Structure P
Amino acid sequence: MIGWYVHHHGYGHVARFLAVHPHLRTPVRAFSSLPRPAGLGAEVEWIALPDDADTVEHDDGTICDPREGDPTVRGSLHWAPHDHPGHRARLTRIASQSADLRAMVVDVSAEVVAFARLLGLRTLAVTQPGERTDAAHALAYDLADRILAPWAHGAVPVGALSTRTDRVVWTGGISRYDGRSSPDADAERSVLFLGRVLDDEVRREAEERLSAAGWRTRAVGHDPDSRIEDPWPLVTSHTVVVSAAGQNSVADLAAAGARAVVVAQDRPFDEQRHTACALHRWGLARVAPEDVDGAGIVALVEAAATDAPDWSQWQVAGAAERAAEAVEAMLP
């Protein structure tokens, strides 16, 4: 049995898990605060973990706000608050369900990497781009038996990995759409705004300007009412896609061979800014400045429409299989 910790912020970590786990030959037990994904096969165990970031009231009436409980341990960790029952309960649950595990994949948590290794588990730490030179990341990288970097080798330099390359596996971008066929192309001069990548005012201004210039536009995922389960037909049928620069978003763009404008979102450790720089450097997408306005988006869309990006450089084809191979290569 392989354990797999799925971080609960955003959809990217669970999307990566859903892409990789079908390629594993060993049964999987997943741990997460997220609800069990719809459609996940019954063969996968899903262990629900308690919340460790909410404010709680103890039996004696005292209030525990985890942000006030030295959660970073003076900068040594990312999240280990004093006195929080949810934090203790989630680690207790991981330990209680780990006796029969042969390895643990952690995507992502420095604390769970350390905890899994203290339990004696072979541990794989999934990493992400950005300036991850802090003490908590260093601890996780030092303790991990293997480090998985889900992008093409050389695309996004990460200084923290430079002294640990003997344990790093670069898989290429992992996309749930790898190998999926594309529908027939839509009409020319069409733009898809994918996710909440721009402020609403900027997006609406860009849509108005694009419409005036003869472009058809569509926006999905920018609010709960516009979310769709399967954006693949839209990503592959529009002339240009305007997207964030997260790892899963970029891998999906690569799988689609999309012409793209990316807008780096503000994320911890400047993850998306580093990825956007790599896309610019390799000529894979047009990169918008963070203060871009509607007119700027229009100019970038017009430029991107004539691009012919070589997305094979992002090495999406077979990346999920390579990740599964890296996990199972650790097993005794």
Structure Q
Amino acid sequence: MAKIAIIAGDGIGIDVTAEARKVLQEINRLESLQIELVDFDFGADYFLKTGIALPEGQIEIFRNEFDAILLGALGDPRIPDMAHGRGILLAMRFELDLFVNLRPVKLLHEKLCPLKNKTIRDVDFVVFRENTEGEYVGAGGFLKKNTADEIAVQEAVHTRKGVERIIRAAFEYAVEHKRPKVTMSDKSNVLRYGHDLWQRVFYAVGEEYPKIEKEHFYVDAMLMEMIRRPEHFQVIVTENMLGDIVTDVGAMLQGGLGMAASGNIHPGQTSLFEPVHGSAPAMAGKNIANPIAAILTAAMMLQHLNFASAAQRIENTVEAAILNHQVTQELGGSLGTREVGDYISSRL
């Protein structure tokens, strides 16, 4: 059994989350998973109506009453500063302490890869991005704002505890999934303090895993290697801002952001899963958005909840949809958002 909160979000988040929900309902029926899906209307409309991103105490409700959260994209031009997005997504990441941002980079069909002569065996790795520290903690400020002498300071925060736990999570994943190498990426040749901590902790923790190969790349060199030979990588671990960049490059290797799933995870606690594309307001409600990232995110969530058979069944069906051209236009098909969801549900 599992209780899942669903927040569709804004824009195409509403469109694609509906299809992920449809697939979850069908796999729940087929495999008798006893999953309970509970919908919440948090997003731009709720924020504009109430002035509140999440009601007081809502995060505690998620923590205590739900096993996972499925979140659609957030973003609405009526709220240009994304105040509601920070109040929903970032609040949950930090308050639920979702320190692992896990992004699988897995090519499901050769035709989706922009690189020449790369196969599904060549693009199959995962990225562990630290999710609660770095530049994204919001530390810093302005001096003499909006003058010719303005100074902006943006500080990065790295703690030994935070660095160690994400690195250890990457090594544990490598052991569990029989991946013999972990690559750590930083910019320690320039960022001599925070990223020096990453270097030292990586090799210290690595000593506890003697059978796992340890490898380091500066992030610019690693990105070049990801393009040249993605098959080299198996498990990558890196800090928050660099991980944001690395994972978007990884998404392009697997066919674009419309194919990219992600999880915001604290092992053993309520975790949050979201496709990584934006809300694309101009596409919203037009039945043209690609729902596969949302559907694969739902599968990833099921895997996390120990419904491995159901998760694999969804992924296999997505592969069949791609193979049979039962996809949206961006992937070379002619179906709409709803029709892709219908096809995958009917083929499970």
Value 0.60, calculated as FRET efficiency 1/(1 + (r/R0)^6) of positions 163 and 315 (r between Cβ atoms, R0 = 25 Å, to 0.05), assigned to which of P, Q | P
Source structure (of P, Q) for mean count of other Cβ atoms within 10 Å over residues 27-34, computed value 19.6 = P
Winner on mean count of other Cβ atoms within 10 Å over residues 11-18 once structures P, Q are ranked, highest first | Q
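Which structure, out of P, Q, was helix-only ellipticity at 222 nm (-39500 (n - 2.57) for each DSSP H run of 4 or more, over all residues; to 500) calculated from, if the result is -12000? The partial results should precede the final answer.
On the way: P: -9000; Q: -12000.
It must be structure Q, since only it matches.
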From P, Q, which structure was distance in nm of label points 7 Å out along Cα→Cβ at positions 19 and 267 = 3.4 calculated on?
-> Q
With relative contact order in percent (Cα under 8 Å, 6 or more apart) computed for every candidate in P, Q, 17 is reproduced by structure P
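So if we calculate distance in nm of label points 7 Å out along Cα→Cβ at positions 35 and 147 for every structure here (P, Q), which label has the highest result? Before the final figure, lay out each step's value.
Working: P: 3.6; Q: 5.6.
Of structures P, Q, the maximum of distance in nm of label points 7 Å out along Cα→Cβ at positions 35 and 147 occurs in Q.
We did not get these values from a lab; they are worked out from the coordinates using the rules stated. What you see is a predicted model; the values in this text were computed from it and never measured. Cβ atoms are built from the backbone, for glycine too; each structure is taken alone.
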